[in-house]
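*Asks:* The next part holds the structures, each set out as structure tokens.
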Structure P
Amino acid sequence: MLQVDTNTILRHKPPFLFLESAQLNENGFASATVELPLEKLTWAAQLNLSLLHIECAAQLISVVMRLRLKRERSRGVFAGIRFFEWLSTPQSVRRVTVQYQKTTSNFHEFEGTFYDKEQVRCAHLVGTTHLSNDLIPNSPNEHDFSFSATSPIFQLQEKGNEKGESISAQASRECEVYRGHFPGEPITPGVLIAEMMLAAIQKQSEIPLRLKRVEALSFNAPVKPGDVVTVNTKSLEDYRFRVSVASGRKRIAKAGFELQPVA
């Protein structure tokens, strides 16, 4: 197994770099320790609705593919999830592994598994990452935003839909997430767009909910600091929801979620 320093390979920087190192083999498998300081991340969702564990898997597969393809300087983003499911509680996670599956064009499919300290599976996912042919500039341009550790990534506001199914949200210009995603080229992380979708569901619920499963999560366009989007939710049966995010006529993201009442 090869051990690598993720900071030398990924575009991500603190506070949005969650893996210090990774262990890889030549067959597209990798493993990393997970230590998410969620209590210190004021912009992160509450643990019951957090998707930052998925981001750990996305960062790990990005390391795998950049080294496998010898494309360390390519631009890349997390493209989506076929499915993700919790098998136990998020606070149990101590390790994540990923296994490269296949490539279609510049989209790379992988499986990810999360384990607790006893090596029992906590969660499983199948996802996709994208590496473009564009290269990262050697010296990214600085932007003129001032960052705040207390600024939320999105501000949700009611849009006036009488059924409560449509909510507008604005991406912060000051959230410190943009310091690390990405330096000089700020883009809202896909998992935080998905967390905002879950926040819209919770906002409409009369009881606290926790995430159980994600299906068919896809990202179609970026959200930049200051952008305003509309979140549309459709409630199905048994705490299942379909959610889409758009900016005008441009689709940003869509997904299916299954939640449960917090015991």
Structure Q
Amino acid sequence: MRAAHGLLIAGFAFLVGLGGCPLWNSPPPPNTGPAWEVSIALPLEKSSNRTGETPTGDLFADAYLAEAPAGTQVALFNSGSLRCQAPTFPQTADDEGCPGISVGPGLLTQAELTDIVPFEATDHLVVVELTAAQLESTLERSVSVLPQEKPWFMQVAGLSFHVDCAGAAQSVNPNYPQTLAVVSEGSRVSQVQVGGRSIDVTDTRTTYRVVTNSFEAQGSDGHVEMGLACQAQGCQPFDPAATDFDGIVAYLNATAPVGPPAGGRITLDADCVSP
């Protein structure tokens, strides 16, 4: 969770610096600037974004993937990044779960964007290579508490999968990110496809290039396999001068007016949905 934002993993050279955490020391963008035409409603309610695929999650995952280096195949955007903070939204709205709040259709201003994805102003995008088994394990963590809502639920791009909550839920060592360990693997995720092609979890040679933010890349929110892989690979932000927010703005500049993102990325069995 974001309370762990200041925690570091030993050995993550890219996360350590004399001045603090260089990945997260960038100043926030000014609360002024351009606006982008959005033709759909983008829900901000946490109970939706943290329990299933939403147009809002699709949009930001698409932005991650579009701004990643060529050859990147998958984007993972943690729903805990989506907020409804003041001053754009009511002072207590974020703590209350952003109930009934959405933006669009209409103009999405930079001021609104700043208060929707505040952490993106200090995070940076990182690419990590995952095997099929590591990728599926990361998805297992994402859906491990459904139908409950948690910030580690991942919105995705370049990827699709199915979830059956009758399967066993993944359990991880709660002392993450200092201790990264899967205690018991889950069996909720199936039918994982990257670029429309099924992955094979027994294939240990093929890897998939996955873009996510620097917070999740260190194994925060208990994404164990991604954190371990990133640690082993010595992950670095591919553009240290640009924050996630810069990438999202670049994507909106390139794509506005923003239409409905392609859906059907995450399908849930009925037992994964709260009544």
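*Asks:* With relative contact order in percent (Cα under 8 Å, 6 or more apart) as the yardstick, tell me which of P, Q scores highest. Walk me through the numbers before you get to the answer.
*Replies:* Details: P: 18; Q: 30.
Once relative contact order in percent (Cα under 8 Å, 6 or more apart) is worked out for each structure, Q has the highest.
*Asks:* Right, here's the next one. Going by Kirkwood radius over Cα pairs in Å, for residues 98-153 alone, which of structures P, Q comes out largest? Walk me through the intermediate numbers first.
*Replies:* Numbers: P: 15.4; Q: 14.6.
Sorting by Kirkwood radius over Cα pairs in Å, for residues 98-153 alone in descending order puts P first.
*Asks:* Assuming -4000 is helix-only ellipticity at 222 nm (-39500 (n - 2.57) for each DSSP H run of 4 or more, over all residues; to 500) as calculated from a single structure, say which of P, Q it is. Each step should come with its number before you reach the end.
*Replies:* Numbers: P: -4000; Q: -6000.
Of the options listed, only P reproduces it.
*Asks:* On mean count of other Cβ atoms within 10 Å over residues 74-81, which of the structures labelled P, Q is highest?
*Replies:* With respect to mean count of other Cβ atoms within 10 Å over residues 74-81, the highest-scoring structure among P, Q is Q.
*Asks:* Now for a different question. Given a value of -0.43, -1.04, -1.22 for log10 I(q)/I(0) by the Debye sum over Cα atoms at q = 0.12, 0.22, 0.25 Å⁻¹, for residues 50-145 alone, point me to the structure among P, Q it was derived from. Let's see the in-between values first.
*Replies:* Numbers: P: -0.43, -1.04, -1.22; Q: -0.46, -1.29, -1.49.
Computed on structure P.
Laboratory data are not the source of any read-out in this text; all were calculated from the coordinates shown. Values in this document were obtained by computation on a predicted structure and should not be read as measured data. Cβ atoms are built from the backbone, for glycine too; each structure is taken alone.
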